[in-house]
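Multiple structures follow.
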Structure P
């Protein structure tokens, strides 16, 4: 087991970490600079966009489109495969790893959240916290999100920390995904539930639930 030595190690291990540690402030500063540059580019500036995303993301495949505006936390924890379309106004809170496979469609206003806090107030508040502390006043931890190959996330979908969406699955517009979704599934609702299996070869929807870009 890897020894947890610093706040970054704690964060990536899913443990409580100090989100105001200088390493995270540095990552945020770098990301904000690149996002400001990216979101100011014109639609047709494809090469310039690619250059900025290559600096922002941990990995980016071929034929990747990310609509404007786009918001993320660090950028460095986002890995995107080949043939991926991310539509406008998406938010990726990548305090932990966000991995997106190949041939994925992510519609407008999708939100991927890796960061979270304890539900119980007594656990959520940082013990012995004071305004002079370098710690944040509440405890924070982050869990990775994985979107498999061939997935389609409809408009306004929210994916919560620690969720994996299996290959070939489709998430209906407006759904809140709180738990893992198995592969080749059509899942909808809040909380998101599987309503039927998809043909693993065809992977198409027949309109049972409205999906929107």
Structure Q
């Protein structure tokens, strides 16, 4: 047990020295489960993904249609507002920009923000610029397998740090919604569930923007 503690501390110091551990964070090798409410059931026959708001035409995709979209793989460092960080996590899913490139989604010039809508009415907001970055993904797989139910199966927004990409804004992990069902594109920002409860609206991990 002591060996594992010393090993974790050594890895943590290496990440801090490499500039990959944000202030106030500690390394974990586990993947803690944190969410509000129960884990929803998934029915592929009735599940759909929608996009609406500041778009030329609303989008609706069944699970079968969504599963046929081109997917990308990215390796992210995850940083939770509760102060744990998990490094080099492997995700697979659909970048939002793919929906645009495929012509499935045409945004109006007024689109500047995005509200993620998830099961049970959960919401979380982000600027459109962040949603279109390389470190945001509509994720279906984690570590080579479908996401586990408690981590957001069948679809979750995931956002983290891409090592070596200091040009990208990196919010805390809560800014990617589990059990995602749709994206609302907005001309004006408005707070999501945790933001209304006092969490920081921008949530930049490097600025320690945990609470408003």
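Could you tell me which structure in P, Q was used to calculate FRET efficiency 1/(1 + (r/R0)^6) of positions 150 and 174 (r between Cβ atoms, R0 = 25 Å, to 0.05) as 0.75? Checking each candidate, the match is P.
P, Q: which one has distance in nm of label points 7 Å out along Cα→Cβ at positions 62 and 182, as calculated, at 3.5?
Working: P: 3.5; Q: 1.9.
Checking each candidate, the match is P.
Structures compared: P, Q; top value of distance in nm of label points 7 Å out along Cα→Cβ at positions 38 and 54, i.e. the largest, recorded for Q.
Source structure of the calculated read-out (distance in nm of label points 7 Å out along Cα→Cβ at positions 14 and 142, 2.3) within P, Q: Q.
Assign the value 0.95, calculated as FRET efficiency 1/(1 + (r/R0)^6) of positions 86 and 102 (r between Cβ atoms, R0 = 25 Å, to 0.05), to the correct structure from P, Q. Kindly include the intermediate steps, with their values, before the conclusion.
Values: P: 0.95; Q: 0.20.
This value belongs to structure P.
Quick check: 0.25 is what I get for FRET efficiency 1/(1 + (r/R0)^6) of positions 22 and 158 (r between Cβ atoms, R0 = 25 Å, to 0.05), calculated from one of P, Q. Which structure matches? This value belongs to structure P.
Matching task: 29, 19, 16 is the computed value of semi-axes √(5λ) of the Cα gyration tensor in Å. Pick the structure from P, Q. Don't skip to the end; give the middle numbers.
Working: P: 30, 23, 14; Q: 29, 19, 16.
Corresponding structure: Q.
When distance in nm of label points 7 Å out along Cα→Cβ at positions 70 and 94 is calculated for each of structures P, Q, structure Q comes out greatest. To which of P, Q does the computed value 22 (relative contact order in percent (Cα under 8 Å, 6 or more apart)) belong? Structure of origin is Q.
Bear in mind these aren't lab numbers, they're just calculated from the coordinates by the rules spelled out. Here the structure is a predicted model, which is why all the values come from computation and not from measurement. Cβ atoms are built from the backbone, for glycine too; each structure is taken alone.
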